[in-house]
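Take a look at these structures.
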Structure 1
Amino acid sequence: MKAIILTDDTKCQLPSHNKWTNRFGCGSGIAKKSEILIELKNRNTTIPGNDLENEIQYRNVLHEFLRPAKNMFGGRFSEVRAFAAELSKITPVEILIISGRYGLINDSTEIIPYDYSIQNNTQLKNIDENNQIFSKVKDCLSDSTHLIVLLPKFYIEYLIKTHFFETLSSKIKIIIVTSKGLQTQLNQYENVIIFERKGVARLRSQNCDQILSLIKKSPD
């Protein structure tokens, strides 16, 4: 078995980390990080956003703030990180993150903090067309048994519209946490299992427990 978690970035970044408890804080938008603003001001540059062409310059300025992607994001991403840690006790797992700045990255990719997230279907379509995000996701699934999708509703709508799920092997179990409004459309796929998303939570503890139990019972 091998599981892929597909999720997106958050504006809350650089969460504090307690190495003794291995717990992360919430983080905040980098526009509120005075230490970053000072570095950028001293180098006469602006907050990184949707300008990947300036990556080398920003890496030189913000080299002290580089982190693996899984430790860069806070807020709701904390749920994903904690869930992946539990899932890794059952099966190998990799987190794929759709980033407004970088496109598709995996959890170990070192990145700088930035201020640009995909907010709507138009932005998602543009970044997918420019970076072939979901084509890359399919490539990453070649040796995987489970795909766990933890994305906002407009992402799922886009994946349905572009027939993404139909292009995946029927042998891959697809687990999606999403709102009730999409269940009818998703029920057409025999290998899709749906869990209800409520509020801003990406998972909720109840869904987390049920998904872990489901995968634990899966044949090797």
Structure 2
Amino acid sequence: MKRPDLKRFPSSSAVDSVFESLPPSYREKVRSIFHVRRYRAGESIYLQGEQADAIYLVVEGRIKIERVTREGYQTILCVRGPGDIFCPVPILDEGPQLGAARAMTDVTLLCADRDSFQEACRECPEWLALVQRDCLLEMRRLLARLESSAFRSLRERLAFTILDESERQASYGESPDELRITQQELAGLVGASRESVSRTLVKLEQEGLVQTGRGRLTILNRGELRKLAHLEEE
């Protein structure tokens, strides 16, 4: 596991908002349980099936949680960015890691070990409630993706996922029209092969809905993507 980075405690508006949502008397206590870790793009943070020993909060960059089935099929359970908490489920239920966490970009994380997290939860129930709420919101996103996979074509699922990731990226204060995502990552999110996703993206590009690039995807016609994803126009 990475050694703690003891340099200046990093700050961002997304992270500050997490701590500011706590009662003033507990903010510094909860903040004090975290230390800093930094990972390069592609580095592993933890592996699927490992015993969870920490909880994480993203300061900068993005990470993904990948799960591999016994048959060797791989899917992305979630993508987390600035201000997002990850790895709460194994800490709360004391089970193994549901997937492997990997840095999609260079990332800065805040990490708190299991014992310190649990002590903070006992002293500050609002902190536990915040973590549980974040976990349940991500569960809702996962259920929406599962529903999309069960009842929509690959073309429709891809449109839905592109829009979903666009909204997520906007919540991080980034451009919602310029997605930093690879075709392999899109394939993991929609539950399809990279080859089939690539072919579908070519068709969407020919229709003027998107434009693809190396590790990037630009939304050109959001309205048509919404129609394709069966989302109501706002």
Structure 3
Amino acid sequence: MFKLFRKKNKNLLSEIDFLFLEAISNKLENHNFLPAINKSFIVGKRKGIPSEGEDSFTYIFNKREEHKYIKKEYPNFFIIKNINAFEKGSKKLCQIEICILTGYIINYLSDIPIENIDLSSIDTSKSYEKHFDTSDSNELKLILGKVPEQINELLDINETFKIEIVEGEFYVIKDLEDGNYLSMNSKGEVFGMIHDPYEIEKLFDNKDDFFDALKRNEFNIDEYYDKKML
């Protein structure tokens, strides 16, 4: 089950994150993630869940700049595994993997903290990609039907995933950052899902009312999120 609700973490982003991401991107011959590795787009970093590894972090992004870096030709989500590097001093071999969402790096896992990695030793020659099926996205598209282009640009339909909690099953239609989402159930009802304080709030009874409210600017996603964060 996807772990939706989690404790807030302080921003742990530092200069080493940018150097680390750049070093990996420079070694990946079939990908170019460099344009998205900048301080305007990557604005934070939080600890991943403990089961993900000794050093697991997810980056926080400026959603208003996301459109600049989305690559439509990329799979919605995949992982690049078996990236190797040496630890500084000890020369201990460690493994790294990175998670890619629509063309930019969103997460990494490493055997050791990245500040202890000799960045010049990063080796991607034996790396490989792990891809996933698109069943959640296909299910959501059946629920949504035809989505007007101007509405589709506001949502994260292709990046959806299913959340299963006590209140039911929900498909993410917009990632609001930090474990907060707009979602839709199988009936087409639209909900706000806020993790701190916990709240599952029905916003619209059906997709058509939701689409109309977006078109008329009677409902603004950014304003909704900002109000919830006050």
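Quick rundown of the values:
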read-out: Test item: relative contact order in percent (Cα under 8 Å, 6 or more apart) calculated as 24, pick one of 1, 2, 3; value: 1
read-out: Among 1, 2, 3, structure where helix-only ellipticity at 222 nm (-39500 (n - 2.57) for each DSSP H run of 4 or more, over all residues; to 500) as derived comes to -9500; value: 1
read-out: Of the structures 1, 2, 3, the one that 3.3 was derived from, the read-out being distance in nm of label points 7 Å out along Cα→Cβ at positions 35 and 115; value: 3
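No value in this document is a laboratory result; all are computed from the given coordinates. Please read these numbers as outputs of a predicted model, since none were measured by experiment. Cβ atoms are built from the backbone, for glycine too; each structure is taken alone.
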